[in-house]
1. Which structure, out of I, II, was Kirkwood radius over Cα pairs in Å calculated from, if the result is 21.4?
2. Thinking only about distance in nm of label points 7 Å out along Cα→Cβ at positions 32 and 184, which of I, II has the largest value?
3. Given -11500 as the derived value for helix-only ellipticity at 222 nm (-39500 (n - 2.57) for each DSSP H run of 4 or more, over all residues; to 500), which of the supplied structures I, II does it correspond to?
4. Starting from the value 22.0: which structure in I, II was mean count of other Cβ atoms within 10 Å over residues 96-103 calculated from?
5. Which one of I, II has relative contact order in percent (Cα under 8 Å, 6 or more apart), as calculated from the coordinates, equal to 13?
6. Given structures I, II, which gives the highest value for Rg/Rh (Cα atoms, Kirkwood Rh), for residues 88-127 alone?
7. Comparing FRET efficiency 1/(1 + (r/R0)^6) of positions 8 and 192 (r between Cβ atoms, R0 = 35 Å, to 0.05) across I, II, which structure shows the greatest value?
8. Assign the value 0.7, calculated as distance in nm of label points 7 Å out along Cα→Cβ at positions 64 and 120, to the correct structure from I, II.
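Derivation of every value follows stated rules applied to the coordinates shown; laboratory data play no part. These numbers come from a predicted model, not from an experiment. Cβ atoms are built from the backbone, for glycine too; each structure is taken alone.
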Structure I
Amino acid sequence: MTRLLTRSATGQEITVYTTFSSGPRRPDDLDGPEQFHVVLLDNGRSGMLGGEFQDMLRCIRCSACMNHCPVYGAIGGHAYGWVYPGPMGSVLTPQLIGIDAAGQLPNASTFCGRCEEVCPMHIPLPKMMRHWREREFERHLSPAAVRFGLGAWVFFAKRPQLYRIAAGFGAWLLRRLGGRKGRIKRLPLAGGWTAWRDLPVPQGRTFQQQWATRQGARP
């Protein structure tokens, strides 16, 4: 486990922060503690046993999921607001402080699956983030704006032709707003992003348009 930890994180043979404790001083030892105490801080982890999040207890904190997460790479660790950032933090933090206080974390994921793919312990992180999303939805903790946005997306997603028209128009409008610089400094409903960084405009055609062209080019 010690070698696996650093190979998955930094590619080293062994971590330089490993501590080996041998217990209290033995009769023939020249120095050492007279007593040795181990304090295990549960902090809600035993509540994960036998449940949907039990696999999270296998985490060895190697940070491989963070090294490959596109969301973590874009916003950094401080944006997660607590001790554990990245995909593993998005699963563990709601268990420790509650989904009502950390509901935004499991929602900050594209579900690309790279975190599960590189995890040396094969922890199904995307599946567990979906479980948290389900619990948040059941308790109606999502902001009204988020629920409205999802409802609007569902409306268009059920109507493919209308979805393609709206996506094409949205891409065209964003390119116009971006101008020659190709980025947008302020955008309604996207203040959480544009308050700290510019929003790049879409490049080229939509995915549906590119897919149709690719399918038409095949024999």
Structure II
Amino acid sequence: MSDICSNIEKVNQRIITACEEAGRNPNDVHLVAISKTKPLDDIKEAFDCGQLHFGENRAKELQDKMDTYKNPDIQWHMVGNLQTNKIKYMVERVNWIHSIEKPKYLQEIEKRAGRIDRVINTLVQVNISDEDQKSGCTPDKLEKILDGARSLNHVRVRGLMGMATFTDDMDVVRDEFKLLKELFDKHAENNEGSVQLEHLSMGMTNDMEVAIEEGSTMVRVGRAIFGERNYG
């Protein structure tokens, strides 16, 4: 078994254990392998090990990988900051966009996806850590974004995404995940049209167990699968 396959197995076991302790079904938690900066061979190896969901944080890198590896069974996730002028490069193949923080992004996806008759799954990113360097809308702006999305035809808002403070203090992390779950529960009561909240994307390598305990349905894990990232 390769290192990547072994790592995926270990992460999946962490998910199973966390779900058992939280009284949840492990099948309700999806593992998104964050493959940013990693070569395509690593993605192919992970896919051969049964991994289906892959996340990238740069539009150009995502586009290049999708164009080169056109496996129809892969689910591609855009998890990084969005720019309106980059959306056109991903709509043909991307399956999920986690980082919606403004209504204009939904409108641009609607326009671009409409031209090719695709429907894109999206998540609204909420800044739950109150850190300026973290992307996401403030909790008080969430309702406006959701209200504007209900009538769209080529966008589905399927849930919320959040990034906790990077800290070893899991009490801080837990409180932030609790906030996102509370927002999710509040707004899921008003599911209508193209807003059908069912997913919470929260939790990474260092805090995924806490995220699962607090209701995450998508954990975004890179380092524990692919090792340290290569920058530069």
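1. That value comes from structure I.
2. Details: I: 6.6; II: 1.2.
Looking at the calculated values, the largest one is I.
3. Working: I: -13500; II: -11500.
It was calculated from structure II.
4. On the way: I: 16.2; II: 22.0.
Derived from II, not from the others.
5. Working: I: 13; II: 21.
So the calculation was done on I.
6. On the way: I: 0.99; II: 0.95.
Largest calculated value belongs to I.
7. On the way: I: 0.65; II: 0.40.
Result for FRET efficiency 1/(1 + (r/R0)^6) of positions 8 and 192 (r between Cβ atoms, R0 = 35 Å, to 0.05) over I, II: largest is I.
8. Details: I: 0.7; II: 2.1.
Derived from the structure labelled I.
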